[in-house]
Each structure stands twice: as structure tokens, then as C-alpha cells.
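Taken together, the values in this text are just the output of simple stated rules run on the coordinates, not laboratory data. Remember, predicted model here, so these are calculated numbers, not experimental data. Cβ atoms are built from the backbone, for glycine too; each structure is taken alone.
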Structure P
Amino acid sequence: MQAFKRFLFREIVFTATLSLAAYVLFSTLLSEYYLPVFWILLGLIATLTAIFHYSIVQIQEKQPGRFSTRFMMITGIKMMVYLVFITVYAFMYTENAAKFLISFLTLYLLYTIFEVILIVRYFKNLRKK
């Protein structure tokens, strides 16, 4: 559980940093690309990343032999949630779909890189013990 607490703290700092950067960018250089739904998108991706990481830590601690299967299942569920959210928004607000998709993909890539780096560190620390 200590590993998840460290991750959660780092994710909160990462999210706050991204929020500040987004606020500055959308207030200045990228003001024409701002969508109010951006903050919901940021919250959704941050929340799902935390839930996903918590699940990974729990699986590794309780059932390390089933890690690969559960990891793929959780990843698939996460992707389906993202796909539903993207599809619903794109069909409801077709005029903003391109801006939304660019925002989503940018956040998705940033959080994926962040998460992968911390997962790799977590598993390296497990091997050292």
C-alpha cells in the first residue's frame, strides 16, 4: 500500500503541474483551442490512472502469478471507458471533436508515459527486495 501512496502523491503533483501548464497555455498561446470539458477530461484520465495503478499494485501483491492476465484485462477496460467517452463526446459535439481529440491524446500520452515510468520503477524496487 505504501507504493500506491507514493504513486498517488506523485500523480497529484503531476496533475497539478499539468493543470497549471494547461491554464497558462489556454490563457495565452492556445486560447482558441480551449474547451471547458478539458478539466473533466483531465480529472477522468487522472482518476482512471490512479485506479489502474492501484489495481496493478494489488494484483502484484496478492496474486503475482495472475499479473499478466489481469493487467491486460484492466488495460482493456480502461481503453473501453476512454473509447466510450471519446465517442459520446465526438458525436454530441462534432464541431469541437478535433480539439477534444487532440486534448485527449495529449493527456493520454502524458499520463501513459508518467504511469509507465512509475510502474517500471515499482517493479525494479520489487526485484531489489
Structure Q
Amino acid sequence: MARKKFTLEYIIRSSPAILFEFLDQPSNLAQWFSDYCDSQGDILIFGWNGTYQRAKQVEWIEDEFVKYHWEDSPKDEFFSFRVYKSEISNETILEVTDFAEQKEIKEQTFLWDKQIEDLKHAIGA
């Protein structure tokens, strides 16, 4: 069954520049996204409970956008983070894009919600 792309948006009480550091710096990613994170060039190694996954950073725009591709995922799948200011409210918005099977999107959304709460705590937002 084909996996579907889905996008989530979160309001983050932080400047875009500070938020972005938590989306592309291994030491900061390890504070909220995974238990462990290290980089080898444009490859990041993420660890959870002794299990490791590698992702390549395939696109990057400073303080605005970062896209990763899991090495074991289909070529057209990715996860990404976009940071922008709402023109209406002037709040910092984090947009997360990921892929999951249709029946797993609700579960994946719950997981992202939990991780974003951890991110807010790490930032102090």
C-alpha cells in the first residue's frame, strides 16, 4: 500500500533562528527528536533505545527549511521542517511533513505531537 504525505503545523514560541537550530543541529536534535544524534557530513545518525537509523540532509535553507531522507525509505519519501512567521499573527510556525500509511497517519500525528512538546520544552517555549 502506498504511503501518503501529510503535513502538520505547530505554533512555537521562539524566534525562527533559534527554532531552526533545533531542527538541523545534531546536539539539539538529540534533545527532542531522538535519544542520540551525530553527523558525518550530510548524513545524520539517529538513535532510539540502541537502534540506529541514518538520514541524509537533502535540502537546506538557513533558518527556514531542512529536508531529510531516511536511507531505508523509498526515494520519493522524506521528512522536513519548514519555519516561517504567520503574516496574520506574527507567530513562529513549524510545519512538519512526513509520510505514513493512511491507517497510521493518526498514530504518526500523535507521535509528532509528543515530539513537538519535547521540542518546546527543550527550547523553553
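Here are a few things to note about the model shown:
- With distance in nm of label points 7 Å out along Cα→Cβ at positions 80 and 96 derived as 1.7, matching label from P, Q: Q
- Which of P, Q yields 1.38 [Cα Rg over 2.2 N^0.38 Å, for residues 32-103 alone, calculated]: P
- Structure responsible for -0.53, -0.61, -0.85, with log10 I(q)/I(0) by the Debye sum over Cα atoms at q = 0.12, 0.13, 0.16 Å⁻¹ calculated and labels P, Q on offer: P
- Source structure (of P, Q) for FRET efficiency 1/(1 + (r/R0)^6) of positions 24 and 56 (r between Cβ atoms, R0 = 30 Å, to 0.05), computed value 1.00: Q
- Computed over structures P, Q, FRET efficiency 1/(1 + (r/R0)^6) of positions 16 and 88 (r between Cβ atoms, R0 = 30 Å, to 0.05) reaches its largest value in Q.
- Computing helix-only ellipticity at 222 nm (-39500 (n - 2.57) for each DSSP H run of 4 or more, over all residues; to 500) across structures P, Q gives -30000 for structure P.
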